[in-house]
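Please find the structures below.
What follows is calculated from the coordinates using simple rules that are stated; it is not laboratory data. Keep in mind that what you see is a predicted model, and the values were worked out from it rather than measured. Cβ atoms are built from the backbone, for glycine too; each structure is taken alone.
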Structure 1
Amino acid sequence: MKLNDALLGLVFLALSIAVLVTIQGYPKIPGQSIGPGAFPGLIALLLGGCSLALIWRGWQERRAQPLVALGAWLASPRHLLNFCLTVVLLLFYVLASETIGFLICGTIILLVLFFSLRVKPSLAIVLALFVPLVIHLIFYKLLRVPLPWGVLPVLW
């Protein structure tokens, strides 16, 4: 799917305006000429300028390019199923990860995706068990971001 530059420019312009409105409520730091909203505001202004350029370019090319051009993959049932499956599995993670835990959810998600993408079962099972462990270790030990344990502490 390809979106016209004017549509993307409008989305980015709305984002930059939202940032500029939000930083107005940031408190001023006494004795400082630059407050906490200075750099987000600068980035929002730059994003707004680039957004206006995108809108202008998209407006000029509106006859050559439609607002939304659907990709060929939308005609393929297999590709459409994989896309929908990915969205459903992400929702599954959001809803079930606190209860079941990251390791179990990650394993289930990877197994379903690997089988859907026709990965060899032996490789799919090994990767689905190994990859969540590695990701959990990276987040837990290196980044110090705790991922939900879910039912695993109860099972031990």
Structure 2
Amino acid sequence: MATSRATQAAQYPLAVYQFRVSVGGLTLGFAEVSGLQREHQTITYRHGLSFWEGEAISKFHLDKFMPMTLKKGVMKADDHAEMLRWLEDPGPRSLLVSLCDESGNAVLNWKVAKALLTKIEAPNLVAAGNDAAIDTLHLMVSGVMVEHV
């Protein structure tokens, strides 16, 4: 028995190629996003009866900066000046990564409270190749929250 389109849309995983990235309200096109993560630190407690009861483990969220990478194709119409302003800006910016469905509507958002651009890596320039030119942006991010839309 075939499943309906609505059932497939609800039960099948989303494609990872349907996403968009907004930096400080400006939507930019990226080819790849990696290192988007939220981590909880753990601590193990041992006490006098640990040999009998076992160890206790607790987790807590510590808002520390984690590395993140964005890869972007170089195009003539890009606003390269905006990227350089972000690199030279001493303060962090907000970042929003949205995973979208087939119609382009956001289904899952990763909100980054603080994104600090630390390095822009130029593409490898090879005269004998025909690869696309890809800029790599290295960021340090903090305050990642996951939101289901």
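Structures 1, 2 were shown, and log10 I(q)/I(0) by the Debye sum over Cα atoms at q = 0.11, 0.21 Å⁻¹ at -0.81, -1.12 was computed from 1.
Assign the value -22000, calculated as helix-only ellipticity at 222 nm (-39500 (n - 2.57) for each DSSP H run of 4 or more, over all residues; to 500), to the correct structure from 1, 2.
1
Taking FRET efficiency 1/(1 + (r/R0)^6) of positions 40 and 64 (r between Cβ atoms, R0 = 25 Å, to 0.05) as the criterion, which structure among 1, 2 has the greatest value? With respect to FRET efficiency 1/(1 + (r/R0)^6) of positions 40 and 64 (r between Cβ atoms, R0 = 25 Å, to 0.05), the highest-scoring structure among 1, 2 is 2. Upon calculation of FRET efficiency 1/(1 + (r/R0)^6) of positions 24 and 104 (r between Cβ atoms, R0 = 30 Å, to 0.05) from the atomic coordinates, which of the structures 1, 2 produces 0.90? It was calculated from structure 2.
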